[in-house]
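The structures come next, written out as structure tokens.
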Structure I
């Protein structure tokens, strides 16, 4: 229907473009730009579809971008996103490795 087409166009515009731009910046090593694009839409990534595993790759990318960020405001978001992921994937070895990497790069 026209309404469905509008909704999908809105999702593409608001979420899809941010994810695409974020992933493109990640590939280029621009971790701050990646995080700035993807952090605001992370709770809506599910709207673009895909499997849980595919969406989890976006979450892991956001975490990696935050960990690799040189901006204190951005890297301070890594534990927040890790906690969000941990609430979905409890006792995940990936979470443990990412948390250890965050602590290694950003000791208190």
Structure II
């Protein structure tokens, strides 16, 4: 299963608590996205792009489950030692602009 591409990780949001294995199985079997999966994805990106002084810019849209998913991603990057810049609800081009403006390491959009 390819998680990262032009469409990102897609599925129905499920906010019930679950462990790592259950989060991965929920995505594989039922295309469900959980905060645990969002945290794992954030950790994977942070560890793959491991850089001193790393900064990630995150924006999101107004879908109902996004606050919990975005919080999990932000927590994952913070845990990995990254600086995080949460933009709030915004259009995708703003995230791109802010990564360039701030000379950030990475950017992403939830939702």
Highest-scoring label, criterion being mean count of other Cβ atoms within 10 Å over residues 16-23, among I, II: I
If helix-only ellipticity at 222 nm (-39500 (n - 2.57) for each DSSP H run of 4 or more, over all residues; to 500) is calculated for I, II, the one returning -20500 is structure I
Value 1.02, calculated as Cα Rg over 2.2 N^0.38 Å from one of I, II, is from structure II
Matching task: 21 is the computed value of relative contact order in percent (Cα under 8 Å, 6 or more apart). Pick the structure from I, II. I
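I, II: which one has distance in nm of label points 7 Å out along Cα→Cβ at positions 8 and 40, as calculated, at 2.6?
Matching structure: I.
Values quoted throughout were computed directly from the atomic coordinates according to the rules given, and no laboratory measurement underlies them. For clarity, every value in this text was computed on a predicted model and none was experimentally measured. Cβ atoms are built from the backbone, for glycine too; each structure is taken alone.
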